[in-house]
Structures are given as structure tokens and as C-alpha cells.
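Colleague: See the structures that follow.
Laboratory data are not the source of any read-out in this text; all were calculated from the coordinates shown. Treat the numbers as computed from the prediction; the structure is a model and nothing was measured. Cβ atoms are built from the backbone, for glycine too; each structure is taken alone.
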Structure I
Amino acid sequence: MEIIVVLVVIGAIALFFIASYNRLVTLRQRVKEAWADIDVQLKRRHDLIPNLVETVKGYATHEREVFDAVTRARAAAASPGASPAQQAQQEGVLGQALGRLFAVAEAYPDLKASTNFLELQRELTETEDRIAAGRRFYNANVRALNTRVESFPSNLVASTFGFHKEEYFEVEDEAVRTAPTVDFS
């Protein structure tokens, strides 16, 4: 009889470890998937920016400093290997540079009426919305994983099998938290 109780306890502990491990693996994969979705949208954003810069250059040729700032910020943001926190910081700088580019565009009525510019602006706005949605999804998955990694008793499984907390993807500067808005009316 005692041996049955011991086997049941051992079985329950084994089931707990298996279930906890599988839950942690699932959460880690969701975080990776969410980051991949953000990465796709960031790449789309980075691909739109040169077209936007070239369009504005056609109208505002003497704004070289703004164009260079956008180009440098885009290159930094598009460089691979950044952590979510580093990527967020680089995207913040890029967002500020884009804001300056849109401010330059305000001074050129012909540019504001350009179909090409308006289409690029619309696509960039849609991409910014997708990035914001992706950021929320990613951060929710990071929160779930981090909670599981830190909570007892699943933290025992996490530490045993090398699961760790992930970084959130957050923009620190409040002015950068939203997409640049420009009124061309």
C-alpha cells in the first residue's frame, strides 16, 4: 500500500514537471513568434522609409541634414541582432527622425498633394499601427512567460531547464510612443 502512495506521489510530481515544462516551451515559442511578427513589420517600415525620403527629396532638396538623420536612424534600426530593448530605442530615434521629415514636408504644398507621398504616408501609418499591435501582443506573451518563470513552483522547472525572463519591447520616450501624425489638409 505504501509503495502505491509513493508511486502516485512520484507520478504526480513527474506530471507536474512535464506540464510545467511544456507550458514554458509554449510560452517561449509564443514570444519568439510575436517577435518575428514585429520584425516583419519593422522591416516593412524600414523598406518604406527610403521611398519616402526620396519623394521628399524631390521637393525639398536643401533639407540634407533631415534626410541624413532619417537615413542614419533607419540604418541603425534595421541592423540585425538587437535585443527588444535596443530595438525599441533605435525605433524611437527613427520615429523622431521621421517626425522631422514630416515637419519638412509641411512646408511644401506640392509635396503634400503628391499622390506618391500620400500613399507612402498611408502605408507608413498602417505599418505603425501593425507595429503597435504587434508590440502589445509580444509584451503580453513576454508577461505570461516572465510570470511563469518567476512564479512558484514553475520557477523550479524554469531554472532547472534554463528558461529565463524575456525583455519587453517598449519605447521610453512618450513622444515616440505614437506614430507621427501630420495633417496635410
Structure II
Amino acid sequence: MTPRALFLDRDGVINIDRGYVSVPDQFEFVEGIFDLCRSASALGYLLVVVTNQAGIGRGYYSEQEFLALTGWMCKAFRDRGAPIAKVYYCPFHPEYGIGSYKRDTPLRKPGPGMIHQAVAEFAIDLRRSVLLGDKETDILAGVAAGVGCNLLYSPVPEFGQSDSHTAATSTVGKLADVVPFLEAQVAEETI
């Protein structure tokens, strides 16, 4: 049977989004991320990160700095029993990218390119997979790729914010709220 994946955005889902985080000292894990990922792994999900990293393209930090931080982050997940299968990233920005980083590409969410890369590499069954993101661009990437369940993580609703304008399957306020959706995807296989 082909594997299923839990696709995770990075900034705002794995770590608190402080804007262009590039070193471990700035990186603060979101409460509950390791528990969620251990649960997903136990249910048979590959953990796959898909992250726009326009800070590279804008010149705020280098690709090497990003890769060093990614290595540090992946070690933290491995050490806590929730290994990440792969991190896909898009360093490009169509408007603010510098030099070769200034371009439009389907890799940049809301494009589905990074998810398609993961499917090509791991033969992931998207219909049985779940995506978790904190921005509508994450959700749109999952919908465009054909991910079966796309969840919008919104821990602190902004005043007057409404879920009615999202393409998400559902909105979750805590990372623990994702687990029932993971279980439901698995349960559908046994029906």
C-alpha cells in the first residue's frame, strides 16, 4: 500500500512565526508539535514539511543558513521520536526575490509543486493524506495537489475572523485537534 503523509507548513505550525527565522536561537517550537507528529508517525503517516522560504530569495539569510537550521530542526524531531521524512522548500519570490531567486514557480505555495515533489519521491497517496497549514496559501496548495484533508491551524482567532472564506476541510485551534482527522483518514481504509 502506498504511504500517506502529514504535510506540515513550518513557520506558524512547527515553530512560532517570528518572521524570517534563520537560526536556532529564534526558533521556538509550537506547543504540541512533537506529540502530534509522534501520533501521526504511529498511525503510519510520513512527516513531510513544505515551506515557502522567501527570506532566502530576499537575501535575509542564505540557503546554507536555512539548511543548517533545517538539520537542527530535523534532529530535534528525531530525538523526540518523530522523524521527518523530508523538508521541501521554495526560496523563490516572484516580486521580491533577488537575482536568480526572483521568479514565479509552482513550487511556491499556493502552488502544489513541493507536494508534487514529495509524491514523486515517496509515492504518497494524496487522497489518504492530511495537510496542516496556518495560511490560506497552504490550504490552496493542498487542495490544488489533491490532498484528501486540508486543515487550517488558527490558534488565536483574530477579532472578527471567519472560517467561511477558507478552502480548508476544517479549522483547528490546537495541534491535538488534528489527531482525530488523522485517525479518520486511517479509519476510512478499513471500511
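Colleague: Thinking only about relative contact order in percent (Cα under 8 Å, 6 or more apart), which of I, II has the largest value?
Modeller: If we compare relative contact order in percent (Cα under 8 Å, 6 or more apart) over I, II, the biggest value is for I.
Colleague: Using distance in nm of label points 7 Å out along Cα→Cβ at positions 52 and 76 as the calculated read-out, with 2.2 as its value, let me know the right label among I, II.
Modeller: Only structure II yields this read-out.
Colleague: Then there's this: Given 4.9 as the derived value for distance in nm of label points 7 Å out along Cα→Cβ at positions 68 and 148, which of the supplied structures I, II does it correspond to?
Modeller: So the calculation was done on I.
Colleague: If P(r) over Cα pairs in 5 Å bins from 0, in percent computes to 1, 8, 14, 16, 13, 10, 8, 7, 5, 5, 4, 3, 2, 1, 1, 1, 0, 0, which of I, II did it come from?
Modeller: I
Colleague: Starting from the value -10000: which structure in I, II was helix-only ellipticity at 222 nm (-39500 (n - 2.57) for each DSSP H run of 4 or more, over all residues; to 500) calculated from?
Modeller: II
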